[in-house]
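Pasting the structures here.
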Structure P
Amino acid sequence: MTESVPDSVSADPWKRLRNLTRARIGLTRAGDTLSGAEVRAQQAAHARARRAVHACLNPSGLAMSIDSSTAEVIEVRSEAADRAAFVRRPDLGRLLAPQSAVLLRGLPGPVNGYDIVFVAADGLSAIAVEHQVPPLLKAAISSLSNNWRIAPLVIAHNARVALGDEIGFLINAGCVVMMIGERPGLSVSDSLSLYITWLPRPGRQDSERNCISNIHENGLSIQGACHKLCWLLSAARKLGGTGIRLKDESTTLTALPRRESESWESEP
C-alpha cells in the first residue's frame, strides 16, 4: 500500500524542506529565470539589509525603552565619523574617539571598579540593538544585580566588537559584554550578538572572547540568550578568563517554537 501524498506537497515538493530553513531553496521559476515574485522578494530583503547597515542608532529612544534599573546611560563614539567611514574603515570602529576616551576616563566609580559593563553598540545593524537589547538587558540585570557591580550602560556609535575592550578598560570593569548588531543577510536584518571579554583592555584577541549570536525573533530567544550569558559570566568569574579557555556548557532551556507556517510539526 502506497502512502498518499497531500496535494499541496505533490504540487510543490520543496514545501516541506522550505519549512525547515530560512534559506532560499526550491525557488519558483518562469522559463529560464526566477519568477517575478521571487525577484521582488530578494530585492526587498536586500533593501532591508542595506537599511540596517546604514541606519543610525537612536540613543534617546533606546535609553527610554531600557529599564530604569540601569540608571545612568553614557554615550560614546568611535573614531569613524559617520556610517560611510565606519563601513569603509573597520579599524576606526575599533578605536574610541578622543573625546569619548576622556569622558570615560573621568567618570567616578567604585574604588575597586565595576564587575561588568554592558555596551549597546550599533555594529552593522542598529535595528538589532533597538529591537533586542532592551528586553535582553532587563532580563540580564535582573539576574545579575545581586552578585555583580554593574556599570552604567554605554551606548556606542559606529562601533566594532573590539571597541568594548577600550571601554571596559577605561571604565575599570572586570568584564565587558558587547551587545552588537550582526551583519544582516537576506533572511534576517535584526540579529544581535553578545561578545563577552574578561579583563578587557586594548589589544585583546578574538580568541579571548566568547560569543552568543543569532539573537532575534526566529533565532535564539531573549530568554535563551540571557540564560547562556549568565552561565558564561558565572563560569568566566570562576575561571578568571573567557575565550578558548571557556567552553559553553550551558544547558538549553527549551526548544525554539516552530514557525506558524511549518506544516510538519505533527509528523513523527
Structure Q
Amino acid sequence: MRQRIFGNTNVEVPVIGQGTWYIDRADRKSAVAALRRGIDLGMTHIDTAEMYGDAEPVVAEAIAGRREDVFLVSKVLPSNASRRGTITACERSLARLKTDRLDCYLLHWRGSYPLADTVAAFEELVDAGKIRSWGVSNFDADDLDELKAVAGNGKIVCNQVLYHLQERAIEHAVIPWCKQHGVAVVAYSPFGHNDFPSPRSQAGQVLQTIADAHGASPRQVALGFLTRDPQVFAIPKASTSEHAADNAAAGQLTLNENELALLDQAFPRGPKPRGLPML
C-alpha cells in the first residue's frame, strides 16, 4: 500500500483508506470483518462520524486491540460545533469508539456557529491530547480562506470532499488551494453514490479497457485516477472482506499518462459549479 504524508503532519497515511457511511446498515459481523481485512491489507486510515448512526461502535469492534495500527478520524456535526458542543461531541465519539484520542477530528460541514468557536474547541482538544490534529469536510476554497484567517498557518490538516469520476468539481479550486497550503484532500464516495459508471456506457468501456490492461477492476482504476495527485487520499466503503480486498489493491496501482488522459477525456471535469457539491 502506497503511503503519503497527511497534510500538515509528519504522519504517513495510506492513499486508500476506509469509509464507514452506511456501514451500520450492513450485517454487523460482515462489516467488522471487512474493516479488519482492510487494516490487514494496509488500509489503516478509518473515517467515521457521529452522524453515521452506529458506525462508530462498528469501528470500535473492528479496531479492538489494534488501535495503534489505525489512523482514526471522526467528525462533529455543525449543529454541535459550538466551543463547548464540539468538546462534548468529541468525548461522546471517543466513548463510542472506545479510544482515548482521535488522529484527526473534522467539522462535517459549515454551519451557523462561528468558525472561531469550533477552532478554539479543536485546539483545546489538541492540548488535552484527545485529538492529534483537525480539519474540515465539504469546505470550498472561499470557506478555507476564511478558516485559515481564523486558525492561522499550518493548522488545517485536511478537507474531506465529494470526489469521483463523474464529480470532479474540486479540481477547479479546492485541490489547488489545498496544494498551496499543504492540506490533504480526502475523497469521500469515490465511486459515486449508487451511480458507478456502467460497463455498457462508452466511458465505462474506457474504464474496463484500462482495468483489463492492469489485471485490475474498474473500481481500482477509478481509485487510481482519483489519487493520481499526491495531495489526494480516498476512503471507499466496503461491507464485505472481498470488497475491502478489491479496494486495497488500488493502493498498488499506478496509471500511465496515456491512461490518465483517456480517463480525463471519458469523464470530463466540466465547468466550475457555483457551489461545492456534497452528499
Structure R
Amino acid sequence: MSHSPAFTPGALLPGRRAIITGGAAGIGAAVARAFAAHGADVLVVDVDTADPLDVTSTAGGSITLVDHDIRDPDIPAALLDHRPDILVNNVGHYLRPPHPFAENDKDLWTDLHEINFGHVLRVTHALLPGMTERGRGGAIVNLTTVEAHRAIPGHSVYSAYKAALMQFTRSLAAEVGPSGIRVNAVAPDLIETPQVPYADIVPADDVPLWPTWSPLGGPGRPEDVAGAALFLASDLSRFVTGGTIHVDGGTHCSGGWVPRASGGWTNRPRNP
C-alpha cells in the first residue's frame, strides 16, 4: 500500500495511466475529463470516437480514444500497452424499455449480460495481472446503479447483473487488497445523460416536481459522478476498498420517501 501523503496541493492523478470504457459521452466522458484535468493519461474505449474530448488541464493529462466495442471478446493490444494504474468499467445499459420478465426474449439475457457484466470480467481479467505485476497498486472503479440495491420492475435481469457487478466489486476487493489495488463502485441515479435525457423524456407538467425526486432534488450531472470516481481513483481513498458510493441525490438512502411541498414526507408521491 502506498504511504504517500493524501492531502497535498495540486493534481490528484499526476503520472497515472487510466482506462475508461464507454468514455466518449455522458458519465464516462465526464470521468475522462476529470482524470485528465488532474494529470492522468486517459485511454477511452468506445464505439463512438468521432468527436474528440476537450480537456482543460495544467497538470499534463491527456485523453486518447480507441474505437472498440467493449462487448467484443478480443481485448485490443492498445489496452494492455497502456499499462494502466486505474480502470473504470463504465459501460452499462438496460437496452430496452421496461417489460415483464415473463415476456423476455431469452436472447435479451445474453445481451444484458455482455453489456453490464461480461465485459467487466473480461477487461478486468486482462488488465489485472499487469497492474499486480507492476507493483504500483492502483484502483478499479465499477459503475453500477441504484437498481443494484433496490427493485426496478420491468428490468429484473438488468438489475440482477448490476447486483452481480456490485458483489464482484466486493469480493475482488478482498482478493487483491494485499497487492495494493483498491476496487470500489459508484452507483448513480437521477443523472442527466444522453442515455437518460430527463429534460427530453419528462413531460413538461412534471418538471416542477424535480425537487421532489430525491432529498437533494434532481436531476444530477455527469460531473457529479466524475467527482466520486476521481476520489476513488486517487490517493484520497487510499484506505477505501470494497465499497459503493451512491451518487443519487439521496434516492437510495431515502428509500422511496419524498418531501411534500406543504412540508413533511410521503412514500406515496402522487401529489407530493
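No lab work stands behind these numbers, since they all come straight from the coordinates. Note that the structure is a prediction, hence the values are computed from the model and not measured. Cβ atoms are built from the backbone, for glycine too; each structure is taken alone.
Of the structures labelled P, Q, R, one was used to calculate Cα extents along the principal axes in Å, giving 56, 47, 38. Name it.
Numbers: P: 77, 40, 34; Q: 52, 42, 31; R: 56, 47, 38.
Checking each candidate, the match is R.
Taking 3.0 as the value of distance in nm of label points 7 Å out along Cα→Cβ at positions 43 and 243 derived from one of the structures shown (P, Q, R), identify that structure. Walk me through the numbers before you get to the answer.
On the way: P: 4.7; Q: 0.9; R: 3.0.
Traced to structure R.
Could you tell me which structure in P, Q, R was used to calculate mean projected area of the Cα convex hull in nm², for residues 75-122 alone as 4.2? Please list the in-between numbers first.
Numbers: P: 3.9; Q: 2.9; R: 4.2.
Label of the originating structure: R.
Given a value of 2.4 for distance in nm of label points 7 Å out along Cα→Cβ at positions 91 and 251, calculated from one of P, Q, R, which structure does it belong to? Can you show the working numbers first?
On the way: P: 4.8; Q: 3.4; R: 2.4.
Answer by label: R.
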